[in-house]
Every structure is written in structure tokens, then in C-alpha cells.
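Next up: some structures, all given as C-alpha cells.
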Structure P
Amino acid sequence: MPFNDSTTPARATLILGTAGHIDHGKSTLVKALTGTDPDRLPEERRRGMTIELGFAHLDVTDGTTSFRFGIVDVPGHEKFVRTMVSGATGIDVAILVVAADDGWMPQTQEHADILDLLGVERGIVAITKSDAVPAERLVAVLAEIKERASKSIIASWPVLETSAKANSGIDALRSALARIAMTLHQRHVSSVFRLAVDRVFTVHGRGTVATGSVLSGQVSPGDELEILPAAVVCKVREVQTHDKMVAAAASGQRAALNLTGIDRDSIERGMDLVTPGYLAASRYVDARVRLLSTVDAPLKSHRRVRVLIGTTEAMATLVVIGADAIRPGDDAFVQLRVHRPIVAGFRQRFILRDETAARTMGGGTVIRPQARRVRAMLAETIQSFERAASEDAHIRLADAIRESGFNAATDLQLAGRIGVEPHKISSLLEALASEHALAEIKNLRVHRDTLSTMLDRSATMLKRYHASRPNEPGMQRDKFIGWIAARSAPDLGKPLLVELESRGTLVARGPYLAHQEFSPAMSIEDELAMNEVFAEIEAAGFDPPEWQKLRAICSLSRQRAKSLSDIAKTDPRLVSFALGYFIATSAMERFRAIVADLGAKGRRFRLADVRDRSGQSRRVVQPLLEHLDRTGFTKRVGDERILR
């Protein structure tokens, strides 16, 4: 596609695609309509067969309004169905071509099925070569078309007789296209751009050029775009539609983009050019699939299939949600476990073919462009798919945040996942927040269900830990924090621990954490020894003896003293306030009361004030005050302290 400096006058634009069996005259009909031969390759002209996508444009008018159709001519051979689907991506109107001499053929049926599955609602059935058969043959072909199309979207399309050779019916076809164009509303111009790349080439002196149908948004020179799934950012140097330089190309148009910052080998058919950050490639795509009624057997779960989406084709394992198979004519939720990452958009249509690419089996609609591997038969999985497919964007957003877990998603990413304009996300989030559906942990927005599930899992894990180690005082704090962080996010271990403590689910006992319901198992001998130790500590009040001295007082061996020390850290009657020192909880509460009284109404106080009020020495008071500082009861300000 050469670049030049002319301009295209503004007018309504639509994309028209051809479809039909090989050698039924699609390219010849396009040439008769437009004067342009869409078969551009020498091999195509030599063999008289379309191999690659061909392009042309057609201007029509209804007498008052002008329309421009960008035409995509597709191959009709069964070996090129992938190319046909690529060409059908993003079309507004289709012409299904049926030759009068051959009638409705196998690829006619497959192309008709594909148009139906892709949701192409408007079109025309053009009978070509009408001058080459007698009148009774035309009557028979008309009857056959009506019968074959009766159960599809094509049943409502007008049927026109044409002959490119005799130039008959061509003007009627143009008029019919103009009438259809009048009934089609202009596409909403999204703030998000997306183009499915169907051709890439290099122009000498200009660099890489990518062409395709604009699926949404608009693009102008200077815009930055992301190439997916490669995740490479490039810039648009120039934009053309139908060989004309333009200031912008929008949805409903064919476009050629001259790109900078990318070489020819880094982009190919099947990739997408999108607004950076809106979409991402994924190996898991959730969808609703419909199996054609003409398929001769159910489609079993975990079967390998070919997925044709946009301009790409990929192998995938199809997992049926909540069932073992899909019966012919039925639809079901599925997860596509794609063998390589692909790019999909919310509610984007796609085609399913069998593993050998011998036939089209059905098609579907994307409900989660980026998903995670699921357990197909769980009731909650089915419920989550229903939420993702909801017509209510509010429900879809809640589901998308829930599915994101602890992985932060930007507003732009959320918009891409649920198929709304990015500016609508803020108001939807406000509605969810007002319903208390969201929680914020260290500036991360998560769903309440996600938080509750994580906290429940943490508590359950701690119970299992206690069950396997009944004699231990609990789990080391750092180990517990690491376990949570590994299952949420690297910096969320401590905040989630604080949440668990605030809910009273677990208690901190020195360097250990234990479930509130847990008490370490003790022998009768240990229990008697622990009671003796506690009696000594309680009797000492604010000045308990060091643990090593308690060992001597109670005649404990070194090993037994170490075991009882660990147990003491979990004993609710004791508080470990310094290394090797325990105080009775009742004594610590009395000490806290003294400090609270001194610091009441924001008053500042010194260590000496606590010493005098408690009647203890500095040696006794200082480690107790430092413990209150560490636990957040007091805060030291120079030589003074205040209550927090």
C-alpha cells in the first residue's frame, strides 16, 4: 500500500466482507462493483484463486448521504478458513456469494456458519453467474438458498441475481448496500484503540506498515500503541485509509499504519495494535460457546480445538464448565486453555474448529479476556462465570476485582477486562465501595471476599500447624508472615497479620503466633512445674527474677527450662517483656494503669515519674517502659513519654 499526501473527504464508513465457496466469483464481483481487482498476488491471478486477503473500496449513495465501504475479499478454499475468519473480523456487512451453476456448496455452508457465529447481522446473498444458467436453474438455486439459510441469521438477508460478465444486477447490488448502510448506526468511537493486524510489509524509506480493520477507537499520527502479545510499544508515524493519507482512522474503517520504533520482524498477522495498558495476552480465556447443530457428536471437555479469534489462530484445550460435554446445538460456559498467549476483548466473537482444521465446530463470545485456571465442576466456578457474563457492568467489575485477588489492576486494565469505557470505572468503584464490597490493604484495592478468604486460609493453616506440633508454642512470626506474603503479595504479610490480630483470630506470644483457641499440650509434670514458675513470677510483682534464676529456684534442667520457656511465651498468665524476663499479666496491667494515669489528657511524663508512682527502682521501671514503647502503648519523645 503506497503512501502519498492526498486526503480523503469525510464520510460515513463501513467495512464490507465477502464470503462463499471457491470459484463462485467473489473477487470478480468485487472488481465489477469497484473497478479494483482484489487479487493482488501474481499467483492468485495465475491460478484464478484468492489465496490472501484482498482489499478495495466502494462509494455508494442513497441520493442524500454518501457511504464508503472498505471491502475485504476472502479466499473461498477450505484450506484458507483461517484467512477467511481474519478477513471477517470487524466487518459490518457481508456479501455471501453463491454461483448459479454450482449452487450452495460445502464452503458456502461453512462461511455462512462463520458469519452467523461472528454475529454479522446485516448482509446480502448475491447469486453470481446468473446469465450462465436457464431460468429454472435460478429458481432452484433461490429455493436452495432459502432452505439452507432458514435457521441462521442469513434468512433475513435479501437475495440478488448478478452477473459480472453481463454487468447485470451490479447497480441493484450497490443500491441494496446503500439501503443497508442507511440503517446502520455510526459506531461509538471509543477512547480505546484496537486494530487486528492482517497484513504487514515494509515501504522503502518509511519502514514498517501494518494494516487491518479498526475494531474500536481511533488513531492519529503521533499516537503510541502497544503491539500484543509481544507487549512492545511503538509510535504511529502516518495513517492511511484506502491509499489516502488521513489525520485519523476510526472504527468501521480499514487502516494502514506506518509505525516507528518497531522492525518488520517484530510484528505479524494475528497480532493486535492497542492503546497501551488496556488489554494483555493470556493463556486462559473464559467464554460462552455454541456448538453447531450440524456437528455429528458432542464436544467433550478437555478436547483440543483450534481457536480463530481476530486475525490469529491458536491451539487450545477446551474445558467445559459444569458438564462433561456440549451437545450439538447447545451452548455452555468454557475455559480455553490456549497453548500460547492470545489477545482477546470482552464479548469478542471467535470461531472453533477441530484439531485437524477440517471443519468448523462452533463459536463463542469472550466473557473473561484474562482468566486464571479454574476447577470446572465446582458450583462457585459456575457462579463466577455467570457474574462475568452479566449484563450489569457493576456485577462484572466486582467479579473482575475478585478474580484479580491481590494482584493490583489499574482502572484501564479493569475497563478492558469488563468491556467498558475507562472513564466509567471510577463511578462503578464508588458504588462498590458504598456497598462495602471493597477493602483496602496498604493502598491495594481488593474485594472483601478475597480478604476474607485469605484470612480464613491463614487461620486454617495455623490450626493445621498446631495439630502437627501440639507441644510447640506456635509458629514463628516471620515464618507466618512469609506464608501469607507468598499467597497474597510480597508486602502484605504484615498488614494481613495485623488484620488477623485485630479480629482476635490469633494472638502474639513473644516471637510466636498462635490461634486464639490453641494451648500447647503439657504433661502433668510440665503443668506442675509451670504453676511453680508462675507463682514465683507473680509473687515478684514488678520485679520478676530472670528466667535463668527461676531455673535454679525451681530445680529445672537446662533442656526442661528451655521447653518451659517456650511454653511460657504462650501462657496468657505471663508477658515476655524483655529477653529472658517474664512478668505476670496482672502485674503488667497494674503497671499500664499507673502509666495511663500519668499520661492522661495528653500529659507528658518521665521515667522518674513512673519510678516514684510505682515505688520501684530505675532498673525495674526502664525495661517495662521500653516494652510499652515497643507494643505501641507509649511513645518516647526525648526524655519524656506520651500515651499513643
Structure Q
Amino acid sequence: MSINPIKPLITCTTVILCSCSASGILKQNASGIASPDGRLTVDFLLTADGAPRYAVMFDGRPVLQESRLGLVRDDADFSKGLRLVAQSEAQLAQDHYEILTAKRRVNDYQANRKEFHLETADGQKMNIIFQVADDGVAFRYFFPETDAQTRRLTKEVTSFHFLPEAKAWMQPMSVAKTGWAETHPSYEEFYEKEIPAGTPSPSPAGWVYPALFRSGDDWLLLSECALGRNYCATRLRAESPDGEYSIGFPDPREHFQDGPVNPESPLPWFSPWRIIVAGNLKTIAESMLGVDLADKPEHPATDAIEPGKASWSWPLLGDGSAVFNVQKEFIDYAAEMNWRHCLIDAQWDQQIGYDKMKELADYGRTKNVKIHVWYNSAGDWNKTYQTPRGKLLTHESRVKEFDRLKEIGIAGLKIDFFGGDGQSVINYYQDILDDAEPYGFLINFHGSTLPRGWQRTYPHLMTMEGIKGLEFITFDQGNADQEPTHACMLPFTRNVFDPMDFTPMVLDHLPNTQRRTTSAFELALSVLFTSGIQHYAEIPRGMAKTPDYVREFLKGVPSVWDDIKFIDGYPGKHVVIARQGEDRWYIAGINGESAEKKLTLDLSDMPISGTGSLITDGDGGNLSFRREDVQLAAEKKIEVTLKPCGGFVMVLE
């Protein structure tokens, strides 16, 4: 990242001598910073008792009221009693990068940056760094002193104070050591939709990121990124009085082999970025802020890093499908569909074995299909039984296993059932990524936390679950009933920044439940959801029932997206997204409600012209599609009708 001077900001540094807040607390040392376009501004200040605060405005309107800042360390309280000793001049922070596992390949980031230098009464130092971009605010903490002694945080005071009329779309955090085989938390709950800000979480564990809010016409999305080895993953606390949400640390049980849960580190020490995307729904859906601010990779991407589509037998056929003959069929299936990957799930070590797995990997190479295999991450933190289990717990055991897999010809690993968000678990993820990188293995974490930008830091990280995905729809009819509205949440929340292994698309039928979506809805998920490797749930016999034009569409869906445009939508109700790849625009939409919707899609700001094709729902029952040619008029508007819980895909040059 390069830092260059810029001209003075619109909001200038001032000193407030006699100003009081609504609570009557004297404010001092107020200072502001604006985005490059001037629409988004942040005010930073200290209260009379030295407590740091900030507030955010968009187009002159408050979107976050005065909110708290600060950390409490085991040797000092950096949330009050501070004095401002210096502040940097505003500078322009810039970055340009390419990424293959996100919704936009080439990205340019610009933000105005300002750093506030604070001290306790004893002279201990903490800086707060703000970077304000056109699409959002980010801030992080920095302890600049050098000290080899390990320091520990007991609390992060950071809060986000919303306006009284704000509404929220949020996913509860599950409680550690609950759920099937004690595998929680895994970010696998349904969203609470359009609830009043400040509504307590139904779970005492709080709320997960990203969290979406609306205040009047303004939308905000909260998250974090640049999560390194010296911090835990955080969440929002369950209680948020007066709509003020505070950051919380994980449950004490969320650790790896008795390692630390709360953050600890020698000095100097950076915290992760706290992120607030602000604007309209288009801003939210198109933002890359959670990737822009991720730590840069130490090693560039190699030719072995090949995003793509994968065949996968497990969701519809279960553990018993991890046998040689079935997996050979799924390699053929992937090759026929022009997909470059095939995932072989749990129990392969017992039902196929390493020697026969080498035969499958060799066979896959003749078909230009790479083989990925499943692993159980677990040690003592849950009661899962699936194997291979416990082979990745130490560096030595990982290297031994990775050597064997490399010799066999395996391309990637899906690793499941992690133990939560404590700092030691976060380090376990990164230990695996570091050890896998020299082998060229592509990695997929399941039963997991959120990536928080790791897909940029580790280019071989293809995707992570961290969502209540397709597998749950096969388990229980109640989950299947919620799929339409649940899927309409994800382009505005979980999948905004990070790749998401929802494992979408059952075009035919589910094995144990009744599908509530149409086949065209399911087809649209192949474009709406982004994942470095997209594991499709549909199996060969279901795919064979579809029209030729559906199969040809799925053969051509790009593996890397160059750009994104938000067209229309509302969280939980409907969504239409356009993605560019391989010199074509793919537009997909779904209806999350049980009433038909007629939409007029305005494509006037997209560089497209001429004709295209539309696939939507036919008039029959299951597996009923309709295809038609479309012609763009001069005004570039197209009318589309979405059936109840239906969908469409469109391809335009």
C-alpha cells in the first residue's frame, strides 16, 4: 500500500471548548476525516474523561451515533483516561490488486487515512487508525511500543450505535459445544430479518458478521477483516441497549488444545480492521472493502490455483457414495460438464483407501479433473466420528499426510469441524494454510468461521462454509421451507466479501425433503453465489433430465468473475445480480416470496448491447424450464416475471 499526501479534507480539525453531548459529557479534541468523494465522514473525539468516541455521517445525515472506541489490556485501560498527543495529516491510502476467488477480479482501493496517537496517564501508547473510502469506514487499533512480554486483552470496547429507527438483518451466533456432536459454533443459523435495532439475540452467544442494518434510506454492513495470528475472531454481543452493539470475544470453550481464546501478543500489535460499509443496497452488494483491507499475500498465486466448479456426491447420496465406482462416475460427470474438480467426501480412507485413491487421481488427470478429499480437523473439541480424523493436528502430522497426498496426486482438501473463534483456533486455520501452500493444495474449510479476507492473504484458500447451506435443506423440511428467503439474504450479508461454500443447486429433487424452490431458482444460484470452487449438489441422473440448453449454460458459467453489478432486490425478498466473466454478462435473479413478481431490469449502466438468452421457469412442474432469446432495446430495460420462489438466468454479450 502506498501513502501519498492529499489536499485538506472537507472536515477540518477543531477544538470544541464548550460543547456538550446529549448526555452532558464535555467533548474535546474533535477531528474529522472524509471519504475521497466527500459523502462519507467520520468524527473522532475524546470525552472530558478521556474516552475515545466516533460518529459516522453519510451525505450530511447521521448513520451511526456517537459510539465507543478502545481496548482494555491486562496492564492498562485504553478505553478511558486517554489524552491525544498527536494526529497525522490526512493522507491517501491506495491499493491495486487482482484476486481470482472474489466477485471482482481487478480492484482499486482508495481511502483517506488518519491516525490518532493516544496515551494513558502512565504514558502507555495506543493509536487508532481510520481509513474512509467512498463505500465505507474502517478503523483498527495499534500498540506502537516494542515489548517482548506477551500482553493480553480482556475486553474490546468498540461499539456501533445506530439511530432509533434502524432495522437489522442478523444471524445469531450458536453457543459453543452445542448442536450435532458438539460441533457449534459454525455460523449455521437463519437470519433474523428486519428486526428493530437493539433487539437481543435469541442466542446468548450474540450475533455474527456481516450484520446488515437500514436507517431510513441508508444501509450499513458491519464486519471485520485482516484477522492475523494475534487476535481472535469476534462477534457482536447479544445485548445492544438503545441500538448500540458492542464487540464480544468468543466463548472460553472455543480453543485449540488449551490454547488462548482472547487476544494476546507481544508489542507492537495491530488489531483487525473494523468495517462499516455505508450507502445504498447497491453499495453493499458491490463493495469489496472486506477484501481491500485484507493482509496481502506473502506468496503470489501460482498456476496450481485454479478456481472452478466441482462435482460432489455427498449431499444427495451420503457417506455411502464415497466408494471407487461412484467417484469414478463423478469424475466422468465433471469432465462432461466442463468442470475441473471433483470432491470425495468423508470415509474415503476406509471405503476407497489411499492406493485406490491414487487410481482415481490418475484417472482424473486423463479427464482434466482434479481430485479433492475430505478431512476431519477434530481433536478433543467435538464428538464427530468421520474419518480421516486427527491427522492434521500438528505440523509434523500435516507434513506426513501432505507428502502422502502429493504422491497420490491429490489437488485439494476440504477440512471440516473446527472448534470456534478463539485465537488458538484462528492460528490452527492459518497453520494448515501455511503448511498446505508449498504443496499447491487448494483448501476449503467447513464447519468453520468466516474467511474475513483470508482468500486474499492465502490465494490457495478457495472457499469456506460458514453458512447454513444446502446440506441442511436435505436434513429437515423446516430448513427446506426457509431456503427461498434465506438465499435472498446471502448476496447482502455472508457472500458480500468472502467466498461461500453453500454447495448450491438441486435441479431435480431432494432425497429426504420437499424442495420449496423452482428449478430455475436453483439454476440462478450458480451465478448469484460466489465461491473459489463452487461445489454443485446436483448429481448425474438429475442433470441428465434437464434440457440441453441448461446443461450448456452450466458448462459455460465462468470460474472467475471480472465484475459485479447490483440490479435489484431487497434482503430476504428478492435479488438480481449481474456478473461479468469471459466477455459476457450473466444476470441471475431469485424470488424469495410466494407471490409472483414482475420486475423491470434497468441495465443502462452496463456495457452490453444486442441479443442474449433467458432461461426461466416453464409452466410444468419439477424440472420445467423455458428458454427464449432477448433483444436489448436502446434504453436497455428488460421485463422479467419471477414465479413464486422462482428464478431466472440471462446471458448477454
Structure R
Amino acid sequence: MRRLLIGRNPLPLEEAFQCEWLETNGIGGYASGTVVGCRTRKYHGLLVASLASPPGRFLLLSGYEESILSRQGETWLSCHQYPGVFHPDGYRHLIAFSKEECPTFTYQTGNFRMIRQILLLQGENTVLVRYTLQQANTPFTLRLKPLLAFRDHHWLKTEDSCIRTAVTLQPDGFSLSPYEGMPSLHFRTRSACAFHAHPDWYRNFEYAREVERGYEYRESLFCPGTLEMTLKPGESCIVSASTSPDNRPLQGTWSHEIERRHDESRDISAACRPAPESHRNYLEPLLRAGRQFLIHTPQGRPAIIAGYPWFDDWGRDTLISLPGLTFCSGNPAMGVAILQSVGSAEKDGLIPNFFAANPEHHAYNAVDASLWYFRAVQQMLECTGDYNTVRELFWPVMRRILARFMAGTRNDIFMNGDGLLHAGNHHTQLTWMDAKSRGTPVTPRHGYAVEINALWYNALCFSASLARHFEVALPWPEDLTERCRLAFNRMFWMDESRSLADSYAGGNQDCSTRPNQIVAVSVPFSPLEKQQQAGVVEKVRRELLTPYGLRTLAPSDPAYCGRYEGSQEDRDAAYHQGTVWPWLLGHYAEALLRVAPDRNSAASDLLATLKPLLDHGIRAGGPGQVPEVFDGDPPHRPNGCIAQAWSVAELIRMFTLFR
């Protein structure tokens, strides 16, 4: 079987079709594809722009059809899948892929060796592709045919008669405005280029991963014409596609972005220095990957993208990810800015679960986002010791959340007489296990959920400690936290299994073995005694820990689902029923270190267990990116988003805990 060199690792070509790369631009846009150059998702493209108007992310430039012309004929670099065939089959000439500075593809035949590199510019909706004819006997002609989508990145394109096919020629390229209300796209390259207009539609592209996911998978793309330019041996040319006209020299623009990345790499290396040398090979790629989630929206708001390619910025994901991506990564200013932005959206004690472009459309359908806000502030304080910022920016938000939760707010969220927090009803899913299948909650957790009340108890204790520090009175009885702790143990602790129930509603405990209980040990103010904490950690280790994260349900449970696959409804049904989530490892590690008699030995054993996950993150697609989920059953196939913020963030935080 033919193997493709991915970084330093040879990979079977069949597996390389599953391996994906990601470029981001710091404003919510991205480029993505497979390392073999064949688009297998509707999200794959060279320029997915995050726009203010119309709001959202739009796939503008899907790719190029690329070929090299010589006296021997035409040799293809690009690769597309059509019904029953790959055409062209440029992957046959691909010998290597790497992503150190940027995605880099190396093609070779007997006549030439070509390097193709892709670069998104930070803070711009601009993609540069550089072609370098590294080896050749004679000059070659590079031929490029742009394939345009101009669609929401969640949709597929169909051929239409509304498209405006006219192009405006320029000495170094051309521009066009295909649709009213959408941005123009400006193509630039060297002045000695030729553009031949021949507008046409390329039909029936197929995307294999969408077939697997049960979605529509065919589309048509528009080609306005062909760009041609001559390349001599050893020569490079850069092709730019941008939503903004630009006259900057392309080589200077390329060099400036590469230098910016070098500066960022130096910052990352500096952030890694406190870590043991054995951890740095894993930590550096994770820190580099973590930068891709930190953005400023088109409205200028600092934010965290929950996952690429299809998630936006979500409140819960933001607050869980924020410590690892900012405070633990040497970027506290960004962390404070995001916390301040998130806090400004608080309403009726709730932090939005989903942030819309228009604040009037924020979704306030989570109970835990507000509680994770307290935990993020805690970790900011642990890393910076900056009580003044906490008092000025965050303390007022925290007080409002506590007051509204105690008095009762929307979604049946209220504090009961024992000090525990109730949330939701039969029709709501307010915790992170929020999947529905066929209109029905898969894991109903309304009433009293274990991690919600662990976070609530932690929030109460943390707030009381801040009040003492700020020398202010809290408007609740002094014995509230103790009453809450005792009630937590009465409601959730199970003596026989030495672990915690997952939820409580209608007088009944849900005794399913799930990872949510680990939060009751990982939070700084735990409602459990030491022996109880050790019992929870052992239960989770024995039944839920895998080399890729924690299962969401024990395999012994009749409802366990070991594979995350099939249609959207099938996948939703499996999402929290055994599927493995890497983000939970941060809390597992924190809990493990809290109860371990030998912290160093516990950390070493855990890293040995997680080596497959860490090696996957370095090799596959990122480097350093970690997907959303894995199958519960071996061999634990990766699935979901190819790059998930809290997966990366919590691994970063885990390494910070091990210092």
C-alpha cells in the first residue's frame, strides 16, 4: 500500500484521505481540507469568511483546479470526487504533506517537483496560495481554475441563473461580484499572467464525509475562467483571493504573515519553558492549536470558536475552554477581555449558551454556563492573583447570577430550601449533555444534576471567600454552604458503589455511571470528604477512562452505545451514551492529583495511558489539533469536529497541573 509522508510519519494513502488540516484567520474564518487535496466535507474550502453582513460564515472559494502544462502534456495537482470516480487524480503525484508554518503539499513526477502552500492572513478574509517549482528541466505553465461556492458553509451549492458571471480584468488578476449582497472576490497574482474568461459550472462534486454523516453530499461550483502563468525552475508565484482589493506586494504580504507566525511560535516556546522537557513535545503543538480558537468577531467582540469547522462561539464551551486557552497559555489579557465580554451578556442570571451576531438573538438555554463563569474567574485569579480586576469587572456579574438563581429565574432554575440548585423540566436540556433524538432528550437530567450542584457549591464557597477578601457582606445566611454540602451528600452519594448518582428528579436517583461526578472532586471547593473523592476517582478510572478521554456512560450500562456513527439522529442518540470526550480529562487529572498519594507517579501513569490521544493530536491534521469525540469502543475512532476548543484547552490545562 502506498504511503504518504505526513510530517515525519508515513501514513497509508487510504488513511490520508481521512486526515484533515486547518488554517484560521483570527476573525472566525478558516480554510480546511484533506492532506491529499480532495474535499470530503461541505466545509472544506480555501476561503471560508466570517462576515458582518450578511452575518455568518460563508464558503466563498472552494478551491482551484490546478495543473501543470509542459511539452509532455498536462499533469494534475488537484483532486475531486465525482460519482464513481476521482478526477483529476492529483493525489497520485503527492508525496508529502506538512504543516509547520502552513499547510504544505509536495508533488513529484519524473518531470518536476512542485511545492504548494496555503496561508490565511491574520485579521483578513484573504487566502494566499504559493506554488514553487522546486525542480524541473524546463519552464512550466501553471493553470488554475477557481471554483466558487458563495454559500453559507452549512449548505451546499446548486447551479443557478442568478449568478453574475462578469469579471473585471486587472494587470495582475481579476475580480468579480457573483451575487447581490455578498462581497466581491479579488484574485491577484504576478503581472505576467493571463486570464481567459469561460464561465461554466462544474457539477456533481461529492463529499464522502457528508455521506457518512447522513447529509446531502453533492454540489455544483462555478468557474469564471482560467489563470495561466509561466514558472521557471526554482521560481515561485503567489495567488491571492480576498474580499478586499489590495495593492500590497504579494511576496511582502506572505513574508509578513510568516514572520508573525514566527513571533507567535517564540511566544509559545516561552510559555512552555516552565513545563518539564518531556512535556514540551506535546504542549507546544497544543498551545499552537489553541491560538486558532481565539478570535475577534466581525462585530469586534473577543470570543472563542467552540470547534472547527461547524461550531460558532458558545457560552458553555467558551468558559470551559477559556482558562486553558488563555490563562494557562500565557495570554491573560485575552482571557480577561473574553470574560468581560461574556459577563456583559448576562441576563436574568444566565450566560448565553449561544452568542448570535445580534445580541437580541442570544440563546439563554443553559444552567451551567453561569456556573462555569465562576470557575473561569477562579482560574483567572489562580493564575494572576489580580483581585482588583475581579472586583471591578466580575464580582458584580457573579452577585447578579447568585441572586437570580437563589430567587429563581427562567427555565425552572431555583435554589431549594436545602441550598441545592434545581434546573429544568421534562422538555428542557440545560446541561452539557443536551442532545435530543427524534425530538426527545437522550439523557434527561432535569431536576438536580450532580455537576451542576458541585459547581453551585463551589460558586457559593468561592463567592464567600471573595466577600471576606473584599470585606463586604453576602445577602444569604452564613450556614448556607454547609447546608448545601450536607444536602449534596444526601442526594447524590451512593455508599454501595462509593460514587455519585448522576441526577435526581421526582424522588428518584439516576444511578448511571457517568463522568459528570468527577467535577465534584475537581472543583477547588468540593462538597465531598477525602475518602469519597478517592471513591469517585476510582469509579471513573475503572469504568470510564480510555486512552482518548472519558466515556459518557459505562459500557456495562444497557443504554451504552459504543460507536458514534450513522445519521444525525443516530449520532445524537450516541452523543452522550458512551462516546468518549477528551475535554473531561482536565477535570479527571485535577481530581486524580487531589487524591493521589504520589502526584508525580499519578501524572506519569495518566500520560502513559493518554499517549495514543497525544500522539494523534500531533500527527493528525493540526498539528496538535484534537477532535470533539472518539468512539467508546476500541479502536476509538475520532469523530465530530476535527478541532474542538475544549478538547485542546483541557489538555493544555492538564499539562499545567502536572508542573
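For Kirkwood radius over Cα pairs in Å, the highest value in the series P, Q, R is held by structure P.
Using Rg and Dmax of the Cα atoms in Å, for residues 516-635 alone as the calculated read-out, with 15.7, 49 as its value, let me know the right label among P, Q, R.
Details: P: 15.7, 49; Q: 14.4, 42; R: 15.0, 46.
Comparing all candidates, it corresponds to P.
Values quoted throughout were computed directly from the atomic coordinates according to the rules given, and no laboratory measurement underlies them. If you're wondering where the values come from, they're calculated on a predicted model, not measured in any experiment.
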